[in-house]
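For reference, the structures are reproduced in the following blocks.
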Structure I
Amino acid sequence: MISIRDLTVTFGGVMALNKVTVELVTPVVGIIGPNGAGKTTFLNVLSGFITPAAGSVRAVGAEILPMPPHKRSRWGLRRSFQKEQVVDELTVEDNVGVMLDSLGFGYAERERQLAQALEFCGLSSIRKARAQGLNAFERRMTEIARCLAGKPKVLMLDEPGAGLSQTEVDRLRQIILGIHAFNGAMTLLIDHDVDLIQAVCGATMVLDFGSLVISGPTREVLSDPRVRAVYLGAEEVA
């Protein structure tokens, strides 16, 4: 579904992404690596916040890089961030519905899309609540519901499990596993929780110092000695 060729990003003399080439085809793909590996930079390129020095990104038949960020969103590329972006002064439904306002739906279809996203994320009973009263898990679900509203094609979730309890992570796992069946979207997931990555990701790519270390089926990737060396802290066996 997503084909990336020679994606390169430099910040001054720093190579943030170094000719990354990878095919991403499973419904949920993990993106892991140590801090500073280039994971968030990778999502920022796909989002349109960073212009790469070279490379191409083709997703679901469309060339992504020529699109400005707002057109990528309308096309179906959605994103959550490490620092959550819920607006306290708005209700849950307004936080989610803002995504639908630029997509051209009529009133009835907008309401249907909104209701479906809220229901899928377990927010229907608190849709009228102001966001300032939500707990951390409800705020995270509000963000994911906003990403899901309006028939997206690709979701990018940046550490959605951060700060959640194990029970909440278990619920998050079920949400992520259900996204593709819910609306057909592909999910790219960054998270430091290896158990979550292993539970939901059919494939995983590993970045280190901006370079792709390995990409493939998650179980194989997590057992690779290079991954244990750069990410899990084990010594690499020659």
Structure II
Amino acid sequence: MNIAIDGPAGAGKSTVAKRLAKELGYVYVDTGAMYRAMALYFLEAGIPASSEEEISKRCEEAGITICYQDGEQQVILNGKNVNGAIRTEEVGNMASSVSVYPKVRERLVALQQDLASRADVVMDGRDIGTCVLPDAEVKVYLTASVKARAGRRYQELLAKGVSCDLTEIQKDIEERDYRDMHRDASPLRQAPDAILVDSSGLGIEEVIDAVKRICKRKAPSHIHSEESGETALCR
């Protein structure tokens, strides 16, 4: 059983997917974290985002492993846990830039499909329902206005004590949306059979309830409501 959640940056995909997976007893696969890990590798290697040839050659050197243990996903880059390091704005922007390159996507999509073939998963990203898991039983396109997404990110950064500018955050989101929607390789778009959920004026519980209703309607025989026990899925 595969549940695909797509949508633009800051729409709440990861938060919803994590909660949904926990409540259903499924494995959560954060594809964005995988792209961020790849981006971190390039940043640490000093490779600019504009160098497609170098990135295409070097992406094979980035050993990225996803482990889901004790209710928490672990992202391992060449043997090192990078859960904290991949959540910066710099890494996020780099991930958006390098994800347009076919070789990067080819490498990571293969891992994502392998994970989904071996377990019940909730997977979120930009092209899950359209490219990675086109046969997913449930597809959701989760979005929100640019203003709402920028406001959420602004509050998150303030809560972490990070100095930030709301206007700049909104500009970054608009630019990232444009890149994601206009790239040649697997652009962000709503799959024809995906259900649209706009979270602009909704709280997290309301969004989760809406997605759960979609799941129960689309695949009632697969959906149950119980938290998972200890789950380990590593590659």
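Observations
- Structure from which -14500 was derived, helix-only ellipticity at 222 nm (-39500 (n - 2.57) for each DSSP H run of 4 or more, over all residues; to 500), options I, II: II
- If mean count of other Cβ atoms within 10 Å over residues 2-9 is computed and equals 26.1, the structure in I, II: II
- For 1.7 (distance in nm of label points 7 Å out along Cα→Cβ at positions 34 and 210, calculated) the corresponding structure among I, II: I
- Of the structures I, II, the one that 26 was derived from, the read-out being relative contact order in percent (Cα under 8 Å, 6 or more apart): I
- Structure from which 17.8, 62 was derived, Rg and Dmax of the Cα atoms in Å, options I, II: I
All of the numbers you see were taken from the coordinates with simple rules; none came from a lab. From a predicted model like this one, the values you see are computed outputs, not experimental measurements. Cβ atoms are built from the backbone, for glycine too; each structure is taken alone.
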